[in-house]
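See the structures that follow.
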Structure 1
Amino acid sequence: MPVTAHRLPQNPLLSPEHVPPLHPGWKVVCAFNAGAIKFGGETLLLLRVAERPARPDPQPGDQEIDLSGDAPVLKPVDTAAPATDYIAVPMLDDSADRQVVVRYIRRSTPGMDDSDSRLVRKGTQTFLTSISSFRLARSRDGVVFTVDKDAALRPTEPLERYGIEDPRITAIDDVYYINYTAVSEHGISTALASTRDFRQFEKHGIIFPPENRDVTIFPAKIGGRYRTLHRPVPKEVGVPAVWFASSDNLKDWGEHRFCFGSRPGTWDSRRIGGGAVPFRTPRGWLEVYHGVNPAGQYALGAALLDLEEPWRVLARSPEPLLKPEARYETEGFFGNVVFTCGCILEGDRLRVYYGAADMVTAAADFSLAEILASLQQEGAA
């Protein structure tokens with residue numbers, strides 16, 4: 001049975017121009033990949049906002065990261081060099097107050113790869129061209145949003161040196177748990193924070209070490225324990241896949257099990273990862289996840305998990321629920337991407353908020369009944 005994606009006609013709902021930068025002289029380049037929740041009669045989006053210097057021209061006193069040797073070395077920038085040869089890389093500094101600073105890297109460094117607009121890389125050393133924090137966007141109708149001027153959460157810890165990304169919000173009792181990606185020179189890990197009122201937030205540190213991301217915590221205890229999906233990235237044997245884990249305190253996770261992986265010859269054959277927080281249906285837990293095809297296109301589909309043993313996959317989407325087709329999905333900071341961190345179910349309507357082209361926030365409505373009817377039993381041809 002086909003599933004119809006009703007993209008909101010107001011899309012994109014949030015773009016970089018809707019968000020003021022945190023730092024003077026900087027610009028917001030992306031406003032996307034938001035966690036979503038209903039709170040206090042409003043729809044809240046915890047928006048990932050990436051920004052960088054508007055004019056990355058190094059000035060006297062600025063520092064360059066010299067990557068010409070075996071190890072990076074900080075040295076004064078060469079102001080006689082053309083500004084176009086420098087790439088700005090924002091990060092936390094090493095001082096006690098951990099302010100965001102801008103360092104510079106030479107494009108002309110032998111072996112430098114700057115083909116991806118999101119980063120620069122030489123060998124195993126990677127630096128991001130922007131730094132992300134989280135802003136709250138508020139709406140009465142779930143369509144028109146107002147974005148807070150200040151950050152709800154920003155990078156403050158050494159393992160958040162390159163920024164914080166892709167928040168998911170899980171409500172359990174009266175507490176809203178926010179898991180997010182923490183990026184540093186030590187890798188990509190997953191951290192946890194919490195709030196009761198979306199005004200004051202408490203950070204709880206790293207809950208999954210590198211490389212692990214796309215964590216989606218179930219919104220209720222199952223069998224008396226907290227449960228989550230996560231996506232480790234094997235380097236020697238195997239490919240990235242969705243795993244399952246359990247915890248008594250949301251911080252220490254164990255009982256890891258393989259849950260589901262990519263499928264040859266399908267829309268998610270190259271790579272997969274969790275998306276929105278799972279939600280309960282009469283047939284099972286529904287997880288809206290992302291998959292990547294051999295052409296590098298990111299799309300969204302669904303997996304149905306057993307209610308009592310949610311590491312068991314009952315059925316999955318044979319075709320994507322949503323794939324990049326609109327211009328704001330195919331063209332942007334990193335095109336041909338639709339990626340979700342949050343959705344809201346009201347009756348039969350599932351509203352999926354998603355990042356498009358790694359740049360803007362959009363939304364699409366689905367019928368839950370249509371999604372459930374479209375799923376194909378695992379193992380069925």
Structure 2
Amino acid sequence: MKLERIELREIQMPLVSFFETSFGRTTQRRILLVRVFSEGVVGYGEATSPEGPFYNHESTGTAWHILRDFVIPRIFQASIQGPVDAAAILKPIRGHGMAKGAVETALWDLHARQAGKPLHQLLGGSRRSIDCGVSIGIQETVADLIKKIEKEVGAGYQRIKIKIKPGWDLDIVREVRRQFPAILLMCDANSAYTLRDIDLFRRMDEFKLLMIEQPLAWNDIIDHIQLQKAIQTPICLDESILDAEDARKAIDSGACRIINIKLGRVAGHSEAKRVHDVCAAHSIPVWCGGMLEAGIGRAHNIAMSTLQNFCLPGDVSASRRYFHRDIIDPEVEVDSQGRIEVLDGPGIGFEPNMKRIEAVTVRTEMLRP
């Protein structure tokens with residue numbers, strides 16, 4: 001794999017509506033794209049880092065710095081034969097999985113395009129369609145939340161995830177469950193609680209939730225063991241799981257019963273596959289989490305979600321839920337049954353629309369060996 005140059009590009013895209021979690025509100029996405037050039041073929045990746053260091057330590061600004069000054073130079077210096085080499089080459093850089101994952105996923109797309117095969121096939125995926133859920137942020141009022149849930153249930157989405165935080169939790173979940181007694185419902189706390197809130201989570205057992213995602217500290221496994229023992233609802237770990245070893249330790253210790261896999265959090269497809277395989281070996285279901293990705297990141301999520309153990313509806317949803325116009329053709333669409341059909345074109349299966357990308361670009365830099 002002869003790499004001739006790598007382009008780093010920042011785009012800015014306003015969201016259709018604000019998205020709020022326990023750590024803040026997002027109205028516009030600052031997204032880094034990576035293009036890897038080799039012998040007339042281009043591979044595309046996307047850094048899933050948020051605007052500020054609140055989900056984890058990464059941000060759009062830090063990802064640009066780490067990519068430009070550390071990740072891309074190491075890739076150029078190495079004799080890389082394929083995308084599976086990237087993890088070992090980048091291992092000396094501690095953390096910064098979202099920056100690493102932007103290049104690693106671009107290399108996978110490049111590899112698949114050079115082979116003339118769909119990326120999902122090279123990853124070993126077997127699913128022909130992806131079951132979709134939606135993530136709904138914290139709203140101004142309960143009535144606003146109910147309206148959004150009604151809309152998404154009407155659109156066919158198979159699972160509803162609502163964000164919670166202290167003061168927006170038990171009563172909100174109770175009202176949602178009262179109005180929607182039959183839906184697959186889950187909560188995402190984004191690390192907003194502590195073990196002092198065990199009684200709150202015991203009370204949530206009555207609502208028959210599919211799971212509660214990352215209720216305790218973003219880097220914790222130990223306290224989640226105690227919480228999982230105390231409640232019936234399955235705990236799903238997200239921020240705590242950075243690689244397959246973290247997944248093994250969490251499963252062996254009983255800290256969770258479900259794991260969310262995010263490409264950026266685990267630094268790309270290779271490690272995502274390893275996390276998937278560890279979970280499958282222990283009969284722990286996984287699903288694909290979302291980071292408000294644009295089309296390139298969304299397409300990579302679809303490819304990853306074709307792996308067999310992605311057996312719960314993920315956060316991969318239609319482009320139009322987030323952006324007035326996405327940066328790929330065709331845009332991601334969800335059918336009336338809440339599914340995305342997997343495309344069989346080479347690479348990620350969707351074509352980046354460079355005219356649209358140029359229109360939302362705010363800075364770019366071309367790096368060469």
Structure 3
Amino acid sequence: MKPQSEAELAEMIAGADGPLRVRGGATRDIGRPVAGEALETAGLAGVKLYEPGALTLVVGAGTPLSEVEALLANEGQRLAFEPMDHRALLGRTGTPTIGGVVAANVSGPRRVQVGACRDFLLGVRFVDGRGQVLVNGGRVMKNVTGYDLVKLMAGSWGTLGVLSEVSFKVLAAPEAEATLVAQVADAKAGVAVLSSALGTPYDVSGAGLAGGRAMLRLEGFAPSVAYRAEALRKALGGDWQVIEAGESADLWRDIRDVRAFAAREGAVWRLSLKPGDAPVLLAALERAGLAHEALLDWGGGLVWLLVEAVGDAGAGLIRGEIARLGGHATLVRASQELRHEIAVFQPEAAVLAALSGQIKQKFDPRGILNPGLMGV
């Protein structure tokens with residue numbers, strides 16, 4: 001099924017007599033595998049409205065992300081939340097779409113400074129499981145009453161409705177960027193220095209730890225970046241190397257896309273927890289004998305883990321520690337067999353699971369949209 005318009009999309013969903021496997025660019029094979037007829041949204045493409053002066057973009061959900069980024073770059077603007085490209089990590093081909101970015105709430109290292117994809121969404125149009133077209137939000141950032149469907153759709157993975165159009169607030173791209181890099185002894189020392197840097201007034205837009213190196217990104221006007229880089233070096237002490245321009249951008253694309261794990265065998269987990277708890281969790285996993293490699297983003301609030309793909313790929317141990325510390329864990333990369341056997345997304349508490357089920361029933365009463373993908 002390949003609708004070419006919102007009306008066709010609504011007609012196809014209304015007339016569906018079985019489960020639908022909703023796909024954008026087919027680049028994010030995450031979640032419990034879904035059996036059903038493929039519903040592809042690539043035909044719902046095109047820029048509906050772009051007002052650079054108003055920092056506003058309205059675009060069809062099937063529009064390739066690369067086209068959106070190129071359009072914004074021509075005006076010196078960007079999607080500030082720098083959405084991750086999962087293709088290398090998951091070994092996928094295809095073309096990421098802007099609707100897929102919203103459906104998965106895909107964000108990158110700059111989230112530590114500006115927020116996630118959902119924080120830049122102004123409005124959505126989508127078709128629910130009945131085949132009804134629903135509209136929420138608008139072209140300016142404002143408070144709303146009732147269901148905030150804009151936020152609800154971000155991260156719903158196509159289980160509540162199929163996006164047809166999305167509206168964004170965009171921001172100006174910076175004139176310059178630089179990254180400070182230094183060796184650290186271990187995760188505890190690394191998180192300490194990242195936290196210290198994020199607590200300074202120097203407006204750090206990326207804070208990561210990988211391969212024994214702490215990395216801190218600064219962006220803005222060139223004189224400001226140069227001043228803040230030197231001031232941050234002095235404030236932190238130690239031996240910091242400064243990487244600039246394209247080399248800095250490449251480094252953060254590697255962190256954003258978790259390329260360090262891309263060509264490696266094993267399962268990959270994405271853990272979200274309090275930054276200061278990252279070293280505690282990693283130490284607990286080491287004591288328990290779970291061999292792993294970690295990449296830390298957002299100052300340690302996001303932990304990517306590469307583990308051996310045997311048994312439950314550490315699910316019991318990892319989720320046990322997450323339960324103790326607070327946070328959530330998502331199995332981003334694993335075999336289809338393992339994703340059938342264990343919960344891919346963080347299991348919800350009973351009260352929250354009941355609420356999620358009620359919302360799902362409200363928007364997809366027949367249970368045909370990506371059924372079971374998120375475990376509900």
* **Label whose coordinates, when Cα extents along the principal axes in Å is calculated, return 66, 47, 43 (choices 1, 2, 3)** => 1
* Asked: When distance in nm of label points 7 Å out along Cα→Cβ at positions 5 and 277 is calculated for each of the structures 1, 2, 3, which structure yields the highest value?
  -> 3
* **If relative contact order in percent (Cα under 8 Å, 6 or more apart) is computed and equals 23, the structure in 1, 2, 3** => 2
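All of the numbers you see were taken from the coordinates with simple rules; none came from a lab. This is a predicted model, so every value here is computed, not measured. Cβ atoms are built from the backbone, for glycine too; each structure is taken alone.
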